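Have a look at these structures, which come just after this line.
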Structure I
Amino acid sequence: MVADNDIHELCNCKKLRSAARHITRFYDACLSESGLRATQYSILAYLEHREPKTMKELADLMVMDRATIGHNLRPLERDGLITIQVSEMDRRARIVSITDEGLKRLALGRPGWERAQAEFESQLGAEYVASMRKMMNEVARFNFDIE
């Protein structure tokens, strides 16, 4: 049995979420000159390299639900960085594409992202960071379905 005062130190979910929030704030600060937040930068980067996606496909790539991806896409669409159009194949689906302005903003954010990557690696060590990414990939592949 785990003592109540140990839960905060032992809870995997709490530790991962705390680390993710801490890292996100750091990346947000590094990207601030571009006007993008870390999640927005990631969305634009996915769209740049993987062509237009449905909102569902993009939500799956970003490990978000549809409501959350919609919340994150609205400011990008408002600012002209993406377009969202009804799919010709399935009128229920929405296709998300990066615009030329989105590509420019992504390029503007690249130095901040590279600075964040370099600082992260400098602070923790390249080998440790590579190991962390490998472990997080494994965690993301794990099937946590509860029956």
Structure II
Amino acid sequence: MNIEKFKNVIINIVAQANILKQKFVSDPAPANYACIFCQSDEEYVTFINLAKQIGKIVQETKTGPLFQIETLQTIAGNLQLLKIREPDSTRPERGDADFTLSNYDEFKKIHLGQEGFKLIEREDFEMIELMEPNFNVRAYFSNPPLDIQLGIS
């Protein structure tokens, strides 16, 4: 795979997640992060090597590195954060995108408890996961968004 095809994988993940998001969010909510769910060890190694060509690792996580990449234009805004996730049987989809909401608390109040929405609490932040069976991606809404957590603007 070359760099252009790799970038298209990322752009397509964001585009599909954006379609999923738009089913529930009418306000502008730009993507601030994307993640590729690798489907094999070979793909994981390939994607890490490609990501290193367009960015640098800014955080190591237990499921794979997070890169700050050169700005990538997507349908949901300019993207600078990309995670390459290790193969995981609980993540059969192609990937996910995380969107920045103008009013996270209001969104949480309206959607939490609805089918497809799930609250995930972490030590320093929380996020709402959105999944639908006929989508090959997931959408997330983090509070605070990852770019703000990392101090990347």
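Of structures I, II, which gives -9000 when helix-only ellipticity at 222 nm (-39500 (n - 2.57) for each DSSP H run of 4 or more, over all residues; to 500) is computed from the coordinates? Checking each candidate, the match is II.
Taking Cα Rg over 2.2 N^0.38 Å as the measure, the highest value among I, II is held by I. When relative contact order in percent (Cα under 8 Å, 6 or more apart) is calculated, the result is 27; to which of the structures I, II does this value belong? Going label by label, the one that fits is II.
Computing distance in nm of label points 7 Å out along Cα→Cβ at positions 52 and 68 gives 1.9 for which of I, II? Label of the source structure: II.
Structures compared: I, II; top value of mean projected area of the Cα convex hull in nm², for residues 28-107 alone, i.e. the largest, recorded for II.
No value in this document is a laboratory result; all are computed from the given coordinates. The structure displayed is predicted, hence computed values, not measured ones. Cβ atoms are built from the backbone, for glycine too; each structure is taken alone.
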